[in-house]
Structure I
Amino acid sequence: MTLFGKRKNVLPGFGLSLGFTLAYLGLIVLIPLSAAFIKTAGLSWADFIAAVTSPRVVASYKLSFGVSLLAALVNAFFGLILAWVLVRYTFPGRRIVDALVDLPFALPTAVAGIALTAIYAKNGWVGQWLEPLWAAGVQRLSEWIPWINWTEWVGGKLAFDRPGIFLALTFVGLPFVVRTLQPVLSELEPEIEEAAATLGANRWQTMTRVIFPELLPALITGFALAFARALGEYGSVVFIAGNMPMHSEITPLLIITKLEQYDYRGATAIAVVMLAVALLMLVAVGSLQTWSRRRLGGVR
């Protein structure tokens, strides 16, 4: 303790740390993001609304948000299973599988898109077997439920259509869920499950009432990260999507298209909408995490 009752710290002072943090965030995050808003400010309100609500743009919104949400939900489910297996079980090749989870992080997105296209195209290693089955399934759905245009909704083929977008977004988002859940699962002691079994809980009750509530905040975080990653993905999708306007054209591709056409204000207007929605989604997820922690007693 000093003469005035203040404790000295060997780490840099609060002022220096805060100044460095704000300067770094300003240069890397705030200034680039604010440039989009400044560029969009040159548009009148009517021009802004027209730019972000044209039929082609709205169709890209529906596709990007819809497929990103579906991919994030699938990653949340299978990512939970994969993280559980990697943490709780020991098997030959476990370290290889664990390393492969990080492959989408290290692999350039363009390489991922080309690889997925080569695998799932009509003449690809997997696509030559799966695409006829997919087309037959879509045809069967059209016969069973004829009032829905299933070819429009789910696509008639794997690569160069909507299923290809889903495959690419699932590929890039899976590591976020697995790596978010693994530390929480590692800290979750097996004795908790044994205690629940001793008290008479079956496996389903142990999973839903003991384990899952502890994993819920981390699962929500992984889902949000996977969703945000899928929402802004471009490189791996552009090769396998088909890029047909009003059908398989994602919003990031539409932004690039407008930039190539020198429509900078239109591109930044669409980017601002995507940014605003992403920020609202992150705020909502943060609020949901806080609520779940308070409900479980993590925050008093």
Structure II
Amino acid sequence: MATADEGTPLERRFELGSGTDPALTLGALWWGPSDVTMQLGPGHATRAMRLASGPATLEITWRDAVAAARAWGAGASEALDLVPGLVGELDDAPPLVAHHPIVGELARRLPGLRLTRGAPVIEMLVNSIIGQKVTGLEARRSQRMLLTRFGERAPGPLGLTLPPSPETLAHTPYWTFHALGLERRRADTIRAAAAIAPRLEQIRTMPREEGRRRLESVPGVGPWTAAETMRLALGDPDAVSVGDYNLPRQVCWVLADERDGDDPRMLELLEPYAGQRARVVLLIERSGLRPARRAPRYAPRQIAGM
């Protein structure tokens, strides 16, 4: 397989005929400006990944209906193969029938929003485990510390950081994760998932429910974590993250003008969109519509001293 060294990347061009907006789509994978594994800007994205063929750094630029990609590292060729899925070109969805006026309006407002697919399963799963039962601020902080402690320099000249290898995560004692803001429960879940990372990557070729069951067979991985992973790694159009702290409130407020939504009510409101519920949720999440805050912002916990 062709590879690219530090100075000579592999390159490819892709025609984008689906109407996807790569920036909107890739935003689901980005943890913000402090994300050392990925950067995202107008017409440009970079991402570091560990793939079956080796580590890779991927750079994608786009203009109009053409994307150009460069990749460095042993996994460069495989990374280039992933570009259409990552930017949403493979999300060939049937037309979304809007059962609520606001859904129709959001679909018109964000016509290029697609579901991404192709990111490594173990990477998406670890990020989802980090996000279990904590605020986004806490999750981002723990992710940064994990990458600082265990990440490695990514191939190529872009200065990104590779996520820790599954082998490193699987063999790290649970107490080491405390300094990263991760208590034993999440630390053990990450270690258990990392120990079977190749088996988890196989869910790409499985029927959806079978893949979900394999994810949930990892101790500590429940419906929320599995759904987040299925949506981000596989582009599952029907994955709904039941158990999320904020999502039911946001969905119920947008679709029914109800402030105190819960999971059952959210699922009831999403039922008309069965098969495409993740797509509706994504539109709602990216809309920025949410009820006004009625309580002080939650103060992040300090795990290190626990």
### Query
Given structures I, II, which gives the highest value for FRET efficiency 1/(1 + (r/R0)^6) of positions 191 and 255 (r between Cβ atoms, R0 = 41 Å, to 0.05)?
II
## Note on the structure
Value 1.2, calculated as distance in nm of label points 7 Å out along Cα→Cβ at positions 127 and 231 from one of I, II, is from structure II
#### Entry: Which of I, II yields -11000 [helix-only ellipticity at 222 nm (-39500 (n - 2.57) for each DSSP H run of 4 or more, over all residues; to 500), calculated]
II
### Message
Taking relative contact order in percent (Cα under 8 Å, 6 or more apart) as the criterion, which structure among I, II has the greatest value?
### Response
I
### Query
Taking volume of the Cα convex hull per residue in Å³, for residues 159-286 alone for each of I, II, which is largest?
II
### Message
Quick check: 1.3 is what I get for distance in nm of label points 7 Å out along Cα→Cβ at positions 95 and 111, calculated from one of I, II. Which structure matches?
### Response
II
### Message
I have 24.3 for mean projected area of the Cα convex hull in nm², calculated from one of the structures I, II. Which structure is it?
### Response
I
### If FRET efficiency 1/(1 + (r/R0)^6) of positions 143 and 223 (r between Cβ atoms, R0 = 35 Å, to 0.05) is computed and equals 0.50, the structure in I, II
I
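Readers should treat all values here as calculations from the given coordinates under stated rules, not as data from a laboratory. No experiment lies behind these values; they were computed from the predicted model shown. Cβ atoms are built from the backbone, for glycine too; each structure is taken alone.
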